[in-house]
Structure 1
Amino acid sequence: MSRVTVLIADDLKFFLETEKSYLQRGGFEVLTASSGEEAVAVASKRQPHLVLLDLEMPKTDGAAACAAMRKIPALAATPIIIMSATGTPQNRERCMKAGCTEFVAKPEKPDELLGIVARILSIKKREAKRITVVFNVTGTHASRQVIGQAKDLGEKGLLLETSTAISVGSMLELEFYLPGTRSQVKVKAKVVRAAKSPDGAQQAGVEFIGLSQADQEAILDYVTS
């Protein structure tokens, strides 16, 4: 599975390292910057799949950095999320005018970042026919939440690609947004087959367990659209 590159910019080292560590465990390649100026330089050079900017940075803050990135052709359509501990209407308006994809309250828990990232990537990537999935293995050998990529979505299940193998019979808890929509699906699933893709990625065929009627209808609408 090719890794998604995320750039995080925050002038507070503690938050930067915490967010970096959690997203790395989630399966992302993480780039970091400690200022708005550095974030623009790194984004211009590396062209990440997604940018997370803290609004409250000195000199060049998140809104100014976002505006500067939007002037770079290669970053014109890159998803940019600006996070702020003070989610006032004025801050939101300024950030949206700067060209950010979304303005969000800074997550209190690092694991909330995975959900935000998965949703934004799915909304922006419908044409890829792949879905960003947040999942964890339940039971005795429960694991941390991680990110995978899914395809072949249907009413009964999907094919999940991950960086680590998942054994047949494992029980999973999945969360994903249907690409191009804001419809979130949360469902339990069972791994019914496991293999490797031609490029070496770990694959797991999973069957949904207890999928709600509303989610069934949303998935059917998506796959037939």
Structure 2
Amino acid sequence: MSERGAPIHLILPDAVERAACFRTLADRPGRIVRSFASGDAWVEAGADADCAILLFHWRQPGGAGGEALLGRIAGRSDITAFVAASRLTIEESRAILRGGAHDLLPAPLDPRLVRRTIDGAVADWAARGAALARRREAETRLAALTPRERDILDALAAGLGNKAIARRLDLSPRTVEVHRANIMRRTDAGSVAELLRLAFIAELATNNLQYGATARFGAAIEASPRL
């Protein structure tokens, strides 16, 4: 995801504040900024379907107030929400925290603070998009491997050489060599180090990584020229 892929939505009832924040955010080339006078207008426009970064006042005119807006986007990993508020009650503060808001900004909004905050969120959004793209690429390249090739890849990740892999899997060293060549071809990996990085990224993505796996894969990558 680039900045172009991370639209910014402002739900700010005060027209002057809304215009000032819009101007300070929309001056970046390719950036998409949309503004709304109320939560109701945002909902009626169906804007929640594509919103990546959202800034809204906690108190809104109409029925879609701050708590309703947070409830509407609850569980959405593709939305980063910022809430602007002043003089919150303890219950409101708790609702904002429970609702998953990324941060709370003081109101009335300072356009300079808004710019720094949203610029940081856009950069984080782009980084998450790049990580997602790497994960999908790794999973796609590893998907073609057979179960036996997966076993050999796991053994490579553990830092084993051909003879040790052959003993572990009860294969001949020559068979291991053939499987390794097939693995490299199927994943289009230019080196064992690249192959192990693919495996590391995919393992992180499936949340199966155990404590110390980073060091294990790092050691395997460092040892790869000797495998």
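Read-outs: derived from the displayed coordinates by stated rules, not from any lab. Small disclaimer: the values here were computed from a predicted structure and weren't measured. Cβ atoms are built from the backbone, for glycine too; each structure is taken alone.
Below is a table of values for the structure above.
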quantity: Answer label among 1, 2 for the case where distance in nm of label points 7 Å out along Cα→Cβ at positions 43 and 147, calculated from the coordinates, equals 5.1; calculated: 2
quantity: Entry that produces -17500 once helix-only ellipticity at 222 nm (-39500 (n - 2.57) for each DSSP H run of 4 or more, over all residues; to 500) is calculated, selected from 1, 2; calculated: 2
quantity: Identity of the structure behind 3.3 (criterion: distance in nm of label points 7 Å out along Cα→Cβ at positions 131 and 171, calculated), options 1, 2; calculated: 2
quantity: Structure (1, 2) behind the derived value 18.2 of Kirkwood radius over Cα pairs in Å; calculated: 1
